[in-house]
Each structure stands twice: as structure tokens, then as C-alpha cells.
Structure I
Amino acid sequence: MQRWSFQHTWTQAGVALASLGLFFSFPQNSRAWGRNGHRLVVNKAIDTLPPDIRAFFESNRALLVQHVTDPLDALVKTPAERHNHFIQFDKYGRFPFEALPRNYKSAVMKFGKTKLDANGLLPWQIGVYSEKLTEALKAGKWDEARLDAAILANYVSEAHDPFNTTDNLDGRLSRQNGVNERFGTALIDRYSSFFPMRPNDAMFISDPTDRAFEACLSSHSWLETILLADRKARQGENSFTDEYYDRFYNQAAAILIRQLSDAATDVGSFWLTAWINAGRPPLPR
């Protein structure tokens, strides 16, 4: 069901070299929320759904939680998968980056496929998997639909991580190496049991790709605030101590909880939208 492949005419050596080149050309730390973050979002997303479809997703909660991290596993085996997990808005001018067309074909015509691949395809990948889930639901391919729903949830969640929207993905440009992992993984692992997450009810999305762009733009707008919080938390600290994390959490928790809550709302909304666009088929339980 994955949409990545290499040309079959290449030799094995050529494939290996090309893979290695892709690995180093894409940002190396693109795990975003990490596994616990993705699982948290999926669990909360199920709670946003209306009764018409909630039973189906509730009965598949364990499967969704298990497979929402499949794209993270794919990153290890398939370096080209990395470009599906981010979009570097910085490469397209200034906020709100209107120079970048949201229609993929128009963007390719303007910038070329090579540049788009290098700068990331996240919002378009969300559009692809939204359609993929819609088609699986319409055809009654329930096993495929379950897996598509989990993978779509991963990409939608990624759109809500501010560090997936910038060339400063891992903080190297601002000399804050690893800030993305501290924000999106360490804070969740340390403090998620205290998160007062309150996602909104899922709603129909008129244009999934456009909504994905809006989510990425909203995420991008929080970057400087998070970077400032990290710098303040590090003052007087020679290493990332418990005190550092307490400070960072106190200053960045509101943004983190908001982004995770919005991610859960959007995941539920993308699921609901796919079902509606599929013609509202009766779902098995």
C-alpha cells in the first residue's frame, strides 16, 4: 500500500548509492512527536467522532494505535519516505508563503519535482492518504481502510508539529540542536499524564489538502515562541537536566497541548471526511 519505489532498471549498487544520497539530503530527525505522541493523538481522535462511525474506530482502537507508527518504521528502511513527513516553508519566501501553490501539479510546474521533494511533501501526502482512505471505505475494503486510517493519522499529526514545517527542523540553524526532539518527544514522554487535552468534535473538511496546508501554517507560527522557551529554559544549565525540562514544559506546555489537541481534532475530521466522501457506507464493528 506504500507509494514509494525505485526504478527496477537500476543495479543493486546504484539503488544503494541513491538511497544513501537521499538519506543525507533529507532532514535526519523527522520523527516529529515520536511514538507516544502519535498514540496519544490517535486515542484522543477516536473520542472526537460522531456515533455513526465511532463504533468502527473504537473497535479498532488497538490496531490504530499499533499501526499509527508504521510510517516511522518505514523511515528506517526507505529514506525517500522522509520527504512525506515535513515541508520546509522557509524555502518559499515569507509567511504565509503564498508563492507556493497548494495544488501539487501547479507547484511542480512552478518549482519542479526535485525541489518539491527536497523541501518536503507533507500536506500533499495527507491529501493522497485522505483519498486513499476514501476509496477503501467506498469499496468496502475494511482491512485496507483500517491501515490507511492509521497511516493518515500519522501524517495529519505530523502537520501539527511546528518543527516539521521549517528548515530549522532539528534546531541546528539556531544552535539549539535537538530542540525538536526535546519539544515533541521528551516533553510528551515526561509530562503527558498531566496533559488536559480537550480536542473539538470532528467536522467535515471541504478540501483535505488545503486543510493540511492550514494546519502546517498554524504550526509554523509557533516556532519562534518554542525556540525562545528552549533558550530561556537552558539559561544557567550546562546540560538538559530535570530542571531544564521543568522550565521548558512550564513555558511551552500550552503550545504543546494545543498542537496535540488540534492534531486529534484534525485526525478525527479527516476520518469523518473520508467516510462522508465515500458515501457514508455502513461500517462493520
Structure II
Amino acid sequence: MPFSTFFIFTLRVFLIGPMLWAWAWEYPSARAEGERLIITGSSTMAPLVSEIGKRFETLHPEIRVDVQTGGSSRGIADTMNGLADIGMASRALKSQEQHLSGAVIAHDGITIILHTSNPVQELTDDQIRSIYTGSITNWSHVGGPDSAITVVNKAEGRSTLELFLDYFHLSNRDIHAHVVIGDNEQGIKTVAGNPNAIGYVSIGTAQYDATHGIEIRLLALQHIPATIETVREGRFPLSRPLTLVTKSPPAGLIKTFIDFAQSPQVHDLILQQYFVPIQG
């Protein structure tokens, strides 16, 4: 090869090589297929799926699992729009979502929570409905102290809100909320910091926090204790599946991850998060 030709070839490699490397780094699809899984959605599921992702990465060192929250609606939307490989929805798929594929990895319930200093031990469904619609505004009306009730509600797009409204036969416009929160931990911190507050969150998250020194108490529904045991037994009246959602039937790396998330290999992680593993 003449020196001039060799010089031009070397110069092109020198100039173009770094550009190609940068382009491949910015656009993961340009790199080796399957290096990264993007999972978005339910804040209830995110801590669990993050732990499952970490264990999956130890078995597949070439894979990175990126878990982002934002609510079940985001998980569904991102999956449908191709912005995520897998969506997290802390509920079953709706009738209008049946064109998607859903894989249940665990079960959870939704519980009413109060501050531990609140003497109220149980509320009826009618009392809870009246508190959230503004008919009951003082704890003294339900056997508590003479204090105004602080109603904590979930933000739009959260499956916990949808299931709460469905169970109590309400619409969001019926709710008279003083505080609107996003994820479960925000709701728990709000109630733990306000003796007059009432909220509703994941049983799994609430039971975990209550056993780790957070000042909240889980209330029974219809006289059934809010525990993972009553969810496991199918007795708790407000329970739900935790679902991984894909745009089409999973294949390849996505299927491998979902199969792993449904396997006994992660049951200990599910129990650590105070959820109920699926049977089988």
C-alpha cells in the first residue's frame, strides 16, 4: 500500500473510530443486543424488581437491568410506546389492555394506615368512605380524639388509587384530600409524621416499615387483618397481583428475565419485601 493511501486510511480510522464508539454508547441498541433491560412503572413493585434485577445481573454479568418508577400507568404507556422493555403494573391488566402480555410475579394487598398514636383500632368500609368524601372530618366521630382528620390520597396514574376507588365505589372527584402523594413510601412518611392522618398503601411496604420502627399501624378491612398471610390465604378483601407487562408475548432476554422473576429463585426476595410469591 502506498504511503499516501496508508496515511489517509489511518486518518479515517483515527477520526471516525471515536465517533462510532460514542454513537454506540449513546444508543444502546447499536451495541450488543440484550445488554440492557429497561423496566418502568409501579412504585410498589420497583424495590422488589430492583432486587430481582440485581440477582439476575449476577447470573448474567453482561446484562444491566434499569428499573425506574412513575406509577403503573407509566409502565403500561412506556411498554405500549416502546420506551420500556417491561412495564410494572401493581394490578391486573384491564379489559382494554388485553392486547398486552402480563405475567404475575407476586401478590399484594392495599391497607388503610394510621399513626400508631391514634387510638382508633378499626374502621368500617362506610366510615372510610365517609372520611374520604368529607362526610366525617373529625376523629371523635369514629371513636378517636377531638382532632381534624388529615386525608391522604394517591396521585392520578397510581394503581393503588384505582383499586381503592373501585373497592369503595368512588371516583377521584368524590375524594376530599388534604395531601396527595405519589409512591408508598411518601404516603407512609406522611402518616408517620402526622398523628391525625389517614392513608392507604401497599400492605407489603406498610408491613415492612411497621416492623422496622416506622410509626404506622395497618387497619383490618371487614375484620380481616391486613397481613401478607391473609393475602396469601385469599381472605383479604382488597388484594392485587403484581404484574410484569410486555407489548407482545415475551421472547429472548425479556422472557428469560420474566421466567426468572416468576421462579422459586426469587421467592426469598419477594418475602423480604412482604409480598406473597406465586404458587408453583
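Nothing in this text is a laboratory measurement; each read-out follows from the coordinates by a stated rule. Just so we're clear, the structure is a prediction, and the values are computed from it rather than from any experiment. Cβ atoms are built from the backbone, for glycine too; each structure is taken alone.
For semi-axes √(5λ) of the Cα gyration tensor in Å, the calculated result is 29, 25, 18, so let me know which of I, II that is. Working through the options, I get structure I.
Supply the structure label, taken from I, II, corresponding to helix-only ellipticity at 222 nm (-39500 (n - 2.57) for each DSSP H run of 4 or more, over all residues; to 500) with the calculated value -11000. It would help to have the intermediate numbers written out before the result.
Working: I: -18500; II: -11000.
That value comes from structure II.
In this comparison of I, II, the computed figure 2.7 for distance in nm of label points 7 Å out along Cα→Cβ at positions 113 and 161 is attributed to I.
Comparing mean count of other Cβ atoms within 10 Å over residues 57-64 across I, II, which is largest? Present the calculation step by step, with values, prior to reporting the outcome.
Working: I: 16.0; II: 11.8.
Comparing I, II, the top value of mean count of other Cβ atoms within 10 Å over residues 57-64 belongs to I.
Structures I, II were shown, and FRET efficiency 1/(1 + (r/R0)^6) of positions 41 and 145 (r between Cβ atoms, R0 = 41 Å, to 0.05) at 1.00 was computed from I. When mean count of other Cβ atoms within 10 Å over residues 121-128 is calculated for each of structures I, II, structure I gives the greatest result.
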